[in-house]
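A.B. asks: Following are the structures in question.
What follows is calculated from the coordinates using simple rules that are stated; it is not laboratory data. If you're wondering where the values come from, they're calculated on a predicted model, not measured in any experiment. Cβ atoms are built from the backbone, for glycine too; each structure is taken alone.
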Structure 1
Amino acid sequence: MTCLALEFSSQRRSVAVSRDGLLLSEAFVMGGGVTSAPGLMGEAMTKAGVLPADVSRLVVGIGPGSYTGIRRAIATALGWHLATGTPIAPVGSLELLARIAHDALGHDVELAADAQRDEWACASMHEGRMTTPLRLRTRGEIEADIGNGRRVVTPDEGLPGAVVLHPTAALAAVLGPGLAPCRPEDLAPVYLREATFVKAAPRRPVPGI
């Protein structure tokens, strides 16, 4: 099985290719912003010697994390699926980060991704796996943990004392053969807040001048 993975949830935007669980290549950019998903995909496939027709599974990091980055990765995967019918498997970005943190640090940590509005999406990790559901916490709560000696890992800047690591498409691609594909209509980003909309006020007649 040849997997093409996209992980755009942090400032490190990456695309990777694996075959039968072995990593063939990864391409990435730092800084987020305007990321050319097709450019990264082309670079990763060229490095791996893989053609688009060779890809048998897409893997997408679904967050939590960058609102724009995650949606760009999902939209790209859905477009590919629409054109080719290739199955898509989602993977949580903090699930990837849990494994990366375990390999890098070797002990349990708190995971935290910037959720904006001075809140962070958090989960606890044990031996490379998330052990608690995702929850929103305030900056003050996390800073108190760091002050009390709790190790915190985040893909974002802005938490003094935290260890900065990033979820990667390389790991997503390696895990790809063991991930369950989902229906395209069910592919959605992890977002911990209810979506709220304010209805526009009714039009008011404007008197002529």
Structure 2
Amino acid sequence: MIITGAIFDLDGTLIDSMPMWHNFVGVYLAKYDLEPDYYLKNNAKDMSFEESSEYIYNHYNIDKTPEEIVKDMTDTAADAYANTIPIKHDVKPFLFALRCKGVRMCIATASPREWAESVLKRLNIDHYFSVILSCYDLKTSKSDPMIYDRAFDILGTDRETTYIFEDSVNCIRTAKAAGYKVIGVKDEMSFPDEEEIKKLSDVYIKDFDDFRGMVR
């Protein structure tokens, strides 16, 4: 297949951050030698920082206000991006191969741009991307294709040979509904949606080594 432009999601696609997010409240509480109760174990992954902080404030003996807990959680996440979240399998050689073929690349992430910048710099892959677009900066979400539209305009590549790389079924639905071609990327945290992701995607890959041989 011919590819001239690549719009990459970050979390679960290029970096292995979804296990942390799946148990983020547990990671946070562990700092205080505490564990999530039954309610948090079953609901935390669908709660915002504000919702989680209110629950923790009301049910745990942590000497912080809800606002301080939100800041603490934000700092915990930022630290993980800056220091511990690993890159996914075979990402570096894949990006190098695309660069060698003249493919233009950018990031379209739901995470804050500062977090994306820190993890990409630490992993030494930031230089592959012409721009990092964040839903936070654009005041949007990936239920709206605006971030993909903006990325596509910046790349200036042909629509027929521009692909969006995503691991989330909801994001893939958005991109496909907007008429984009999508590479579905396997992530263990997306396993419940794997069959739908396969059906929606133009190509589904288990990792980037799986896809590298398809590009020409």
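A.B. asks: Which one of 1, 2 has helix-only ellipticity at 222 nm (-39500 (n - 2.57) for each DSSP H run of 4 or more, over all residues; to 500), as calculated from the coordinates, equal to -13000?
C.D. replies: 2
A.B. asks: Using semi-axes √(5λ) of the Cα gyration tensor in Å, for residues 44-99 alone as the calculated read-out, with 35, 11, 8 as its value, let me know the right label among 1, 2.
C.D. replies: For semi-axes √(5λ) of the Cα gyration tensor in Å, for residues 44-99 alone, the value 35, 11, 8 is produced by structure 2.
A.B. asks: State the single structure among 1, 2 that was used to calculate mean count of other Cβ atoms within 10 Å over residues 68-75, giving 16.2.
C.D. replies: So the calculation was done on 2.
A.B. asks: Shifting gears a bit: Given a value of 2.9 for distance in nm of label points 7 Å out along Cα→Cβ at positions 52 and 188, calculated from one of 1, 2, which structure does it belong to?
C.D. replies: The correct label is 1.
A.B. asks: Out of 1, 2, choose the structure whose coordinates give mean count of other Cβ atoms within 10 Å over residues 4-11 equal to 29.1 when calculated.
C.D. replies: 1
A.B. asks: Hey, another quick one. Quick one: Rg and Dmax of the Cα atoms in Å came out at 19.1, 73 when computed from one of 1, 2, so which one is it?
C.D. replies: 1
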